[in-house]
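Alright, structures below, take your time with them.
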Structure I
Amino acid sequence: MTATSDDGRNDDTAGAGVVLPPWARAVVEVASAPGFERWTRQVASTGGCSAPVHLVGESQIIDPATGEVLHVYRTADEPTGRLLVACGNRRASVCPACSEVYRRDVFQLIRAGLSGGKGIGEAVSEHPRVFATLTAPSFGPVHVRRERDGKTVACRPRRDRPVCVHGAAEHCGLRHEVGDVLAGQPICPDCYDYVGAVLWQAHAGRLWHRFTLELRRELARQAGLSRRRFAALVRPAFAKVAEYQQRGLVHFHAVIRLDGAGGPDDAPPGWATADLLAAAIPEAARRVAVASPAPGGGERVFEWGDQIDVRPILVRSDGDGLSDQAVAGYIAKYATKGAETSGTVDRRLACRPCAGLGRTTGRAGTAVCKRCGGLGTNGGLAPDSLPVTPHARRMIRTCWDLGALPELADLRLRPWAHMLGFRGHFATKSRRYSVNLGTLRQDRADHRTAESRQRNGLPDPGSTLVLAHWRFAGQGYTDKEQILADAIGARARTARRIAAERAEQAERGEEGCA
């Protein structure tokens with residue numbers, strides 16, 4: 001039978017049904033399920049989170065004076081029986097939406113310490129501050145992208161074309177472009193000091209801590225004061241972020257500022273200048289070192305690399321320095337990236353209960369880990385079978401092998417193998433640099449709570465009591481839900497980006513267009 005369409009044409013598919021591709025059938029199935037509209041609102045409320053956390057439970061708002069229950073929310077009343085909450089992961093490779101929130105929070109944190117805001121006075125912009133970069137030392141030559149006068153030049157040209165003891169070429173005449181998979185890979189993997197690289201990475205956080213202590217001593221020395229007298233007049237503050245280089249090692253970008261003894265609202269003495277700070281940083285960095293037990297006995301000493309860069313931070317970028325806006329954006333950008341930028345994975349490889357050792361210790365003694373069955377890996381992902389670059393695989397394998405040595409047990413290298421041995425936090429700050437991330441998140445939560453209470457006609461939170469009980473019930477979407485969730489998330493991220501751009505335009509005094 002031939003059907004007729006509305007415009008009078010014959011249509012063999014009308015009335016007979018249209019064969020939909022699998023992805024379209026999945027969309028129709030999700031969209032036709034009961035409670036679809038409520039589900040879409042929950043997905044949108046997470047801001048487009050890629051893998052939201054599922055919670056079950058309830059919360060009650062109670063008047064403490066009368067005991068009256070003013071409002072009740074139960075996930076049992078939801079069509080799906082669950083509440084979706086954003087995962088909050090900072091990595092852009094894991095969740096673009098949540099990492100964007102984290103990036104903006106870090107940007108506000110850094111900028112507040114440079115130009116004021118979020119409880120910090122604007123006078124802090126007049127304090128001496130610099131942007132410093134501390135790098136890792138060399139553990140062997142690697143392929144690099146080099147430029148000269150705006151043109152890409154040969155990586156490591158050598159006329160004599162030498163070879164190493166392993167018979168590999170110690171030169172490279174290739175011009176590595178952006179994205180070249182060879183960039184960051186060792187010239188000869190057998191010559192590369194993987195043990196040293198992993199151990200340096202494991203001690204990088206401690207090296208930074210010792211640098212901050214030595215910087216205070218060096219500033220006092222250059223100012224001609226005792227450390228006690230200097231501490232009574234000047235207080236250094238900093239905020240730093242770790243960035244992975246292509247060779248898989250971190251270097252640190254830091255904003256370092258000099259305040260008076262009272263903190264950011266107190267101006268330092270006139271002799272505490274940016275020049276004094278810029279001169280003290282390289283000297284302090286070259287003085288610090290960290291000793292580590294070496295495999296097989298003895299110890300190794302690790303220091304910073306030779307490349308140390310210090311540049312002044314200006315209120316505007318019209319001088320020989322960096323603007324505070326550019327520095328805040330630069331640091332915030334790298335705060336959402338991890339070791340995956342060096343060709344490795346963005347998830348933990350070691351089994352959590354046994355920390356990658358394959359065995360657990362309890363009252364009954366040592367036993368094979370029940371979670372991993374003695375493999376030590378998360379989900380059975382062996383380090384040698386990972387889809388990563390050869391250099392990253394060698395770094396991971398080195399972490400795995402060193403993590404089994406008793407003398408290096410305190411470093412917990414297996415749980416940090418996916419980070420190529422780096423155990424520190426990516427973004428850190430001193431206590432008085434500016435507002436902290438917890439405060440920014442609490443302000444955002446309080447704002448959303450106030451909006452919710454206003455919608456429901458509830459009194460001020462200071463006059464009520466909240467009782468809540470939540471339980472973890474899963475994470476992420478099903479394959480069928482993922483298609484629609486991605487589309488909803490894309491719209492949410494676009495709306496957030498437009499709102500942020502308009503806010504920035506308004507802050508700069510510009511007129512934004514719709």
Structure II
Amino acid sequence: MLRAHEFDGLVVDLPTHTPALLRQVLLPVVLHALGRPRDRAEWARRFHAGHFTREEQDKLCAYLEKRRARFDLFDAEAPFAQVGGLHTAKQETKGSALLVATAASGNNVPLFASRTEGDPLPLTPAQAARWLLHAHCWDTAAIKSGAADDPQAKAGKTTGNPTGPLGALGVIVPVGCNLYETLMLNLPIGAQPGDDLPQWAREPLKPAWKVRAATGLLDLWTWQARRIRLIPEETDDGTRVSRVVLCAGDRLEAIPEWEPHTAWAFAKAPKSATGTLRRPQRHAPGKAAWRGLQALLASERQDRDGAFETSVLLRQLAGLQAEDLIGFDYPLQVETIGITYGNQSAVVEDILFDSIPLPVSALRAEEDAYTVLLEVTEQAEDLAKAVNNLSADLRRAAGADPIPWDKGQRPGEFVLHALDPLVRRFLIGVRASADDADLLERGRIAWEKAARDRTWEVAERLLATATRGEFGGRTIEKDGRQLTYRLATAEQNFRRRLKATLPRCAPAAGNFVEDMSAATAPVA
């Protein structure tokens with residue numbers, strides 16, 4: 001940690017380990033030992049220092065030395081992030097695979113897994129520590145073993161357990177040029193509650209758990225969502241953990257509004273209540289992070305998909321950029337991380353991860369970069385819809401029904417896949433040219449030309465498969481009107497939608513081959 005500036009970042013087995021390590025160890029240590037930045041000026045001073053100063057390093061060393069015993073993974077009385085002596089009434093233990101999200105255990109059996117629940121999974125102490133923290137953040141829900149001294153356990157079990165706290169979020173992590181900058185980018189600015197402490201500065205945990213609110217960031221980041229004990233054993237390869245005890249842990253009353261690592265969505269409250277409900281915006285499976293820019297860039301924004309608010313940390317960056325405390329061209333990356341659960345959140349279905357370059361200036365609604373990025377992402381979605389409509393019209397002309405939106409793979413997905421590298425290049429270009437309106441406009445023209453050609457490539461494949469039936473078409477009656485679907489009409493409608501979506505490179509009247517041969521300018 002003292003040399004964080006010398007490392008690009010964390011190397012992890014799974015993307016979900018990154019927020020677990022940041023929140024359960026690194027950020028709380030920095031925050032508790034050095035304190036929060038009191039204002040933007042102090043944050044900027046610490047950030048631009050580029051590394052921990054000698055004084056800060058001394059404080060961190062003294063802090064860790066003072067609490068050395070509480071970081072002992074196998075301490076008999078207060079093992080790190082565990083409960084000493086934890087056991088069930090029948091002294092049962094389970095395989096260490098119970099901690100590992102990607103390993104077969106109980107109902108959680110990954111598709112094509114190479115091992116079964118009966119196979120031992122010996123973990124090194126380092127591996128066990130990482131998966132221990134991962135379980136506190138992401139563990140599945142449903143029934144857990146009941147601890148022997150837990151008064152709320154019934155028949156040796158505890159029911160109604162939610163997932164780990166991060167399982168309810170669409171996690172957003174700002175990432176800098178090195179680990180030190182990443183730590184600073186994830187430190188909120190402002191006062192810190194006096195009674196807020198990390199788990200290792202509190203009394204050792206007992207088996208009994210409770211439902212309560214988090215007292216502050218240190219409590220939230222080191223939240224003990226499970227009661228766990230790792231059982232070490234000596235092997236020929238050294239100390240290994242093959243058996244664990246995992247029981248119910250503390251439950252959050254609600255996700256606090258100051259949770260820094262998620263964006264928010266607003267929905268109308270039920271009829272029995274008033275106002276709106278604010279809930280974490282979760283990531284959609286199979287959807288690139290740039291397709292959710294409307295939530296990442298919104299300080300508080302209403303659009304056609306609903307109302308959104310960006311994360312505390314990205315909103316903080318917008319304020320820092322407004323005061324020129326961080327440059328508009330800073331190479332910020334944003335990682336989006338999540339888990340999709342299935343079967344009443346008792347199994348892990350998928351792990352979601354993406355990383356995109358995000359221009360800092362685009363976090364401010366008054367900047368041109370903000371408008372440009374939202375327009376580009378909306379254009380990409382509209383191009384996918386245009387190809388889906390083309391497909392639907394062609395299928396109707398052939399006498400078939402359109403592909404349902406929730407079944408099968410619609411051709412618009414191929415458009416989004418083709419546009420993905422263009423959008424990512426455009427994000428980098430905007431970061432470098434956010435203060436040059438002329439360069440931004442040239443980039444938009446180049447984007448539209450490239451996007452038009454990629455879209456036509458997908459559309460051409462649909463048109464090339466047209467049969468005699470689509471040429472002749474089909475007439476149907478709908479709502480008292482006669483509608484005729486044929487190839488010519490489908491292509492005409494597609495051209496009209498394309499022209500409306502990409503006004504800067506609207507093609508002149510011509511044939512399909514001419515449109516396809518148009519030059520593709522590089523994206524800025």
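Laboratory data are not the source of any read-out in this text; all were calculated from the coordinates shown. The structure presented is a predicted model; accordingly, all values stated were derived computationally and were not measured. Cβ atoms are built from the backbone, for glycine too; each structure is taken alone.
Quick look at the numbers
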item	result
Structure with the greatest value (metric distance in nm of label points 7 Å out along Cα→Cβ at positions 444 and 484, set I, II)	II
Which of I, II leads on mean count of other Cβ atoms within 10 Å over residues 340-347, largest value	I
Structure responsible for 13, with relative contact order in percent (Cα under 8 Å, 6 or more apart) calculated and labels I, II on offer	II
Among I, II, which structure scores highest (criterion: Rg/Rh (Cα atoms, Kirkwood Rh), for residues 220-355 alone)	II
Answer label among I, II for the case where mean projected area of the Cα convex hull in nm², calculated from the coordinates, equals 30.6	II
Origin of the value 24, 18, 9, where semi-axes √(5λ) of the Cα gyration tensor in Å, for residues 148-203 alone was derived from one of I, II	I
P(r) over Cα pairs in 10 Å bins from 0, in percent, for residues 60-291 alone derived as 7, 26, 35, 24, 8, 1, 0 - corresponding label from I, II	II
